[in-house]
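No value in this document is a laboratory result; all are computed from the given coordinates. All values derive from a computational prediction rather than experimental measurement. Cβ atoms are built from the backbone, for glycine too; each structure is taken alone.
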Structure 1
Amino acid sequence: MKSNERLVKMFKALGNPNRFQLFTEMLRARADGVGYQRGARDTSCSLTAIVERLSIGAPTVSHHMKELVNAGLVRTERDGKFLRVELDEGALTELQRFFAAKA
């Protein structure tokens, strides 16, 4: 997929207020270390930890998480009965480059 097409897909996903809130909360949780495994060099966190910080119901989060995954912004992995989420570093880098070039 071309870079512009990928960026459009990411911006479209982030154009929804719930997805934007979920994505920014994931960024905040990563910065704060919320839901991350202590002492581990793990870059993923528990989706439950994210949901607890939001006013969005679990079924809604599930739908929006799927859209963030489809846009290439997030990856998910099952951890028993829980879901761990990880921001896609490549996507974050691409977004940073886009905004840096426009500044």
Structure 2
Amino acid sequence: MESVTKDVLEEIEEKAYEKLKEVFDPEIPVNIVELGLIYDITVAENREVVVIMTLTAPNCPVADSIPRDVEMKVMELEEVVDVKAILTFDPPWDISMMSDEAKLELGFL
């Protein structure tokens, strides 16, 4: 496999964030990026992507489906060879992690 430059890896990361704006928590009308549920996206030189994410609550009823949706959305990028979404609750999510846009949408501003 050809060597991938840092610029290409950063471009894939940016594209992954954009794709994740298409994933919504079904109970909240805001995408998971604006909700602050995506903690980190790492793109390896082999173009495998790891998404570190959380949910609004550990007992979230969509705890299985949102990580699958994340993996499927990022896999839509032709540059990506594999995706793994990893759930963490450290640090636990809270409203301060939401973007101002999300807070406005949900009436918190």
State the single structure among 1, 2 that was used to calculate helix-only ellipticity at 222 nm (-39500 (n - 2.57) for each DSSP H run of 4 or more, over all residues; to 500), giving -18000.
1
Parent structure of the calculated result 31, 24, 20, given that Cα extents along the principal axes in Å, for residues 31-78 alone is the read-out and 1, 2 the choices
1
For distance in nm of label points 7 Å out along Cα→Cβ at positions 15 and 63, the calculated result is 1.8, so let me know which of 1, 2 that is.
1
Determine which structure produced the value 0.99 for Rg/Rh (Cα atoms, Kirkwood Rh), calculated from the coordinates; the candidates are 1, 2.
2
